[in-house]
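Computed from the coordinates by the stated procedures, all read-outs in this text should not be read as laboratory data. Only a predicted model underlies this, so the values are computations on that prediction, with no experimental measurement involved. Cβ atoms are built from the backbone, for glycine too; each structure is taken alone.
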Structure P
Amino acid sequence: MREIITAFATPPGSSGLAVLRIAGPGAAALADRIFSFGKLPAVGEQATPARAQTRRKVARLSGYQAAFGYVHEADNPVASLDQCVLTRFRAPWSYTGEEQVEISIHGGPALRRALLEIVISAGARPAEAGEFSKWAFLNGKMDLAQAEAVMDLIQADTERQHTAAMRQLQGTAGLRLAEVQNEIYALLSALEVDIEYPEYEDFHLQQRACEEGLERICRSLRHIAAGNRQGRILRDNLQVVLVGEPNVGKSSLLNALAGEERAIVTEFAGTTRDIIELRIDLAGIPVSIYDTAGIRESQDPVERLGVDRTVKLRETADLLMLVVSAANLVEIPDQVANLLGSSANDFLLLCIKIDLTENLDKTAEWQQIQESIKSKFPAFVAAILVSATQGWGIDELKTKINDYYEGLSGSGSADVVLTSVRQQRLLEEALELFSALQDDLASLPTDILTSGIRQGAELLGEITGEDVSEQMVEEIFARFCIGK
């Protein structure tokens, strides 16, 4: 790195504090031109004596050391701007791996603009989006998966999003992938020996070693890939759609989950004509719940449009909540078939308004209905008895949604959840490639097998940045915020 870059690490707007980052060779020397130790001089008071200035320099501060002082125009302590705290980071023990200084000032917009102008006029240039993190990656402070976790951590709204990002930032994904790569390199080494010294080849030993090696590789990749759906949910939210006939109580249920009146509830059928979205944090899981128009034949063009939107959304949902009334239990299996339509998505059956039917959960008829639905519809998850007006069953419903999310990884590892589309795609491509090699092992010549395994290793290397193009690096960090 031959430049000094600068940007605010804190978001725009008014705030108690704002932090300006300056990084690159000579960052401390630049800071010495705009920073003076000591208190801000009063109007008409002489600035810090030159003798004291020469004795105390930012460049002489130890790493991780902070100093109190004030910022001013370059080489002009009299033109003071604000009191501040300056923190010094020495290379390579900084976030970027470069020499780095951070200045904390009061967070007024005018003050922020003035300080940025002073630093730029002193020799720095504005940092591009994600440039500090890109320097950290290029300097080996983190791998590419960890770098992407930085933005996940910044954007995390729920506890599980934060946990997944922290584990990836700590290098969990890189460590797990390194274990797989070690298996790959061991297999490649054995195959390379066979290619170089075919006269020593023992076909049966080689075949068995390849079978065992590919089995271990595929098993490990499946273990990691099992969390991909959870990773997609942490990135895009769990999409839950309420589906039911008009006036069955979907909007009341949405309001009960929201804890407030989010949807209009009347005694008239067809009140909800457009999709209403509710976003909630459910035990750390980001969930989007959609209230939809009731499914029925209608002559009203607006209501028909709402029903069409319901049908489309039903096909793309992660989880459906089929809402039926407890008033007529006999009709429930037919209602389930009608509400599902052609959708094969997983669904919860919500039998609503149970406050009007006593002890329904203890009736043999209710048990038979559940068994019938379970036998006819493989996507059936669970049945829950709910009263939106009384609040009955709401906690159980939340628990079932949480259990559904937990079960998505199957026997997968909970400590590795890749949330990046790029990482998931590369992992799935690698798994597909190694699975194909495993299936065709008996018919593949050694050189073709070796080439395929090497290609798989390169795909995994792209996840952590070991084998990644400069263009891809630029595209990834362009999605970051400025100042990170």
Structure Q
Amino acid sequence: MKKNIILDTDSYKLSHYKQYPQGIEKVFSYIESRGGVFDSTLFFGLQKALIELNQNFPTWQDFEEAKALTTEHGVPFNEQGWKALIELGHFPLEIRAVQEGKVIPTQNVLVTVVNTDPRFFWLTSYLETSLLRAVWYPTTVATLSFECKKVINRYMQATCDNLEGLGFKLHDFGARGVSSEESACIGGAAHLVNFLGTDTLSAIRFARDYYDAGISGFSIPATEHSTITSWGKQHEKDAYRNVLEQFPDGLVACVSDSYDIFNAVSKLWGSELKEQVVERNGTLVIRPDSGDPEEILPILLETLADKFGYTLNTKGYKVLSDKVRLIQGDGINLQSLCLILEILTAKGWSTENIAFGMGGGLLQQLNRDTLKFAMKNSAALINGEWQEVYKDPITDHGKRSKKGILDLQNGKTVRIQDAQLFGEREHSDLQIVYRNGKLINKMNFEAIRKNAASCLQN
């Protein structure tokens, strides 16, 4: 389906051009996280939306489709407004935003939008649907991924001699668990702001196409149940041996709970195939894929230590032979990740021994309310004077919106004078990213990653 930007909105917005007060010239709006699960957000994803905003600038064909559809749909169509916009040839907007990759406390402005041509006062809020969606999903995924990285980093600091491998400690398994490939590529790229491991190929393409990235994510050869069980239960060992023979070097991951994970680790990997595992030029990563990881993982680590040996690092935590590791990819979310690492630490195991895979918990089990994202109008120029615009429901003061022309300075939302609206702002954390059809201050993926990494260190 070809994108039609005129129809990429909520139906009720088509009638809004008739509802504003007489004499209105400009509408100033902002996007923020009003709170939610976390106390800060890692901002990501707006640049893709701005690129596509220009790529999908409405055509006369779009105009005719929208006019016909909305008439039958039962809502008015702003025929004069859209004709004027198409004739203008660009979106008359100024959009400012936090640098992508920056971590900002919630309840602060992340994006501001204002029209630059008084004829298009209706456009600012008309684009709310697409702009808010473009921001809340990737920012929420990036924030969740960042929170996971903070947890893993904390346990690695406590139990490992160094932080080597931190970037590969949380692998994206989410491509099949989201609602569309678009969700996979957007959410998957948001995860790659923080980590290097992914099985979501669409995310690598996204980062390349919208953020000038090279190969931004990496994976390794790995089995699934079908490639193991196709050998039959009686030939489970042969299936494992084949994995070792087909991939004699480097990392390889093998799901090992198709029948009996304890037998697979103790007898098959740990005894009958031990010599091949040890002689192999690389590391075998064993993946349990069922059961309670809080109970199973300590048992498997003890078994692997018994079979392959272990050492104590300088912090006194046990580290398996570098020939074997574990990856837990079933049932992982932020809460279970914390619990598993706490249990393993209490039992004397270094975080170096394990990595995690996260699927639906990373890319799908969240929504706009996870971080309470909203886009609201806070000021309007009416008959030559700027007026505050806000709401404050008596039934829910948590939905109180901000007033005035807003900026972000030193990580905090501030009000500024209308004279500063389109001018230079000395201490602003918001940079102009879009003005009258032109993208400004474009970022590449490496710069976004550096922003996020610096926030982790702080």
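When FRET efficiency 1/(1 + (r/R0)^6) of positions 116 and 164 (r between Cβ atoms, R0 = 41 Å, to 0.05) is worked out for each of P, Q, structure P gives the greatest result. If Cα Rg over 2.2 N^0.38 Å is computed to be 1.32, which of P, Q is the source? Only one of P, Q returns 1.32 for Cα Rg over 2.2 N^0.38 Å, namely P.
Of structures P, Q, the largest value of mean count of other Cβ atoms within 10 Å over residues 68-75 belongs to P.
With helix-only ellipticity at 222 nm (-39500 (n - 2.57) for each DSSP H run of 4 or more, over all residues; to 500) derived from the coordinates and found to be -14500, which of P, Q does the value describe? Derived from P, not from the others. Determine which structure produced the value 17 for relative contact order in percent (Cα under 8 Å, 6 or more apart), calculated from the coordinates; the candidates are P, Q. Going label by label, the one that fits is P.
Computing FRET efficiency 1/(1 + (r/R0)^6) of positions 212 and 244 (r between Cβ atoms, R0 = 35 Å, to 0.05) across structures P, Q gives 0.35 for structure Q. Quick one: distance in nm of label points 7 Å out along Cα→Cβ at positions 252 and 292 came out at 3.4 when computed from one of P, Q, so which one is it? Label of the source structure: Q.
When distance in nm of label points 7 Å out along Cα→Cβ at positions 28 and 220 is computed for each of P, Q, the one that comes out at 4.2 is P.
For the set P, Q, ranking by Cα Rg over 2.2 N^0.38 Å, for residues 60-99 alone places Q highest.
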